[in-house]
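Given below, in the form of structure tokens, are the structures.
Read-outs: derived from the displayed coordinates by stated rules, not from any lab. Remember, predicted model here, so these are calculated numbers, not experimental data. Cβ atoms are built from the backbone, for glycine too; each structure is taken alone.
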Structure 1
Amino acid sequence: MALFEATHLHKRFGDQVVLEDISLAFEEGQVSGIMGPNGAGKTTCFNVLTGRYKPDRGRVTFDGEDITGVAPHRIVAKGISRSFQIMTLFDEFTALDNVVMALPSTRRRGFDGLHALDGDSAAQDRAAEIMGRVGLKGREGVNAKSLSYGERRALEIGVALATEPRLLFVDEPTAGLGTEATARLTDLMRELKRYTTIVVIEHDMRFLFALADKISVIHWGQVIAQGTPDELRANRWVRRSNIGELANA
């Protein structure tokens, strides 16, 4: 059984059907990708999978437990975390404090948790370890707003990792990144795969095909193709589309 499964998901907004009979499965220890053109429904799908939207029909399970319609904060508590296309960092806090704030021990203390943990060396050490894991060692004391764009992307992933997820959803991680920063991010994601299962929604097909074990292609609100990068390269529809051109570039 897959770690995370979605079966027969439907979602509409008013008269517009955005998702129609979507089924996906993500295996533990793998990087899974979701891709598709703008307006295909992949962002709505991502929001349904991570609890921001409740599906009109269908079922979502995590490690065999039905989590359909469960609130996002409860999903995080179950071991699922996500980063966002639009970054959600505390700009006036240091990079280290951003990570400390996301630790389970801090969240249990509420909004005053950061101040309560000022002298908690264990929390500080744990946050520093996570920052090293995402390539930000030595940047602990820098305010988040002073980090480069690529460093902020890495920090947001670090914040997501601080929740100690078994499954990490990452939304458009290469958005706004140049070639070098994207290459560093690829290396980071490969390293993170050693620690957690990852699902990536991404518009950069070269990035996704170089990283993912399995990719699902969403178009017209449906999954129209699934498989390994090699299988998708051989798929007739993918080969005839601009996605195929990017995948083989």
Structure 2
Amino acid sequence: MNIFEVKNLQLFYKNYLALDNINIDLQQGLMHALIGPSGCGKSSFLSTLNKMVLLNDDVLINAQIKYKNIDIYKDYDDTLLRKEVALIFQKPCVFAMSVYDNIAYALRVFGIKNKSLLDELVINALKKAALFDELKDRLKQNALLLSGGQQQRLCIARALACEPSVILFDEPTSALDPISSAKIEELILNLKKEKTIIIVTHNMQQAKRISDKTAFFLNKQIVEYDDSNIIFNNAKDIRTKDYVNGKFG
């Protein structure tokens, strides 16, 4: 079953063409890697899937993008969509408030006010993000005092608290040290068991290790999209072969 169906996507920032003629179906329950050199449109594409792209000035988007068969640019409320389709940025985006309130904030937006229920949901989210044991005695601490890796996992916990069906990751480990990166990758692999994952990464080994499907972006278009083992071992397009073998990018 397709969770996203993207037809004839064109994206402009003012007069700059960022994406051109993107057509792709993304299956539910799989991990999809988006690869390609810097500036090819991967992150822009990711931000079209939960309409975060609309927060930019002078954006023009021409497309039909369906999420669970609903056209998100015609018939889906922005806030509700972002609850269903969470986006984790390259750099951790924590709020200048306590660890607890970073997670509870998202829940309160959706009307949850009961303290005991908030406590339960915050703790569950921290456990899902493999962070509770580290922070159970520091829930009142300002989240800005956490390490970079902890901040990134806190962002993931905040998203998980709202029970999304899809999590979009935009190079979630690129700003982290190797140990923190390994923890994030392990967490993503665990989330893969119950969520649809779409991840932008420049790390070819990471994409090969963890993804089921891979899309290769180049010059604002998708050159090739297939099972990851085919993309990395037997790609059809010579440009894909050259990229995954490190000949450019």
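Figures for the structure shown
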| read-out | value |
| --- | --- |
| Comparison of 1, 2 - label where mean count of other Cβ atoms within 10 Å over residues 134-141 is highest | 1 |
| Highest-scoring label, criterion being FRET efficiency 1/(1 + (r/R0)^6) of positions 38 and 94 (r between Cβ atoms, R0 = 30 Å, to 0.05), among 1, 2 | 2 |
| Structure from which 2.9 was derived, distance in nm of label points 7 Å out along Cα→Cβ at positions 30 and 62, options 1, 2 | 2 |
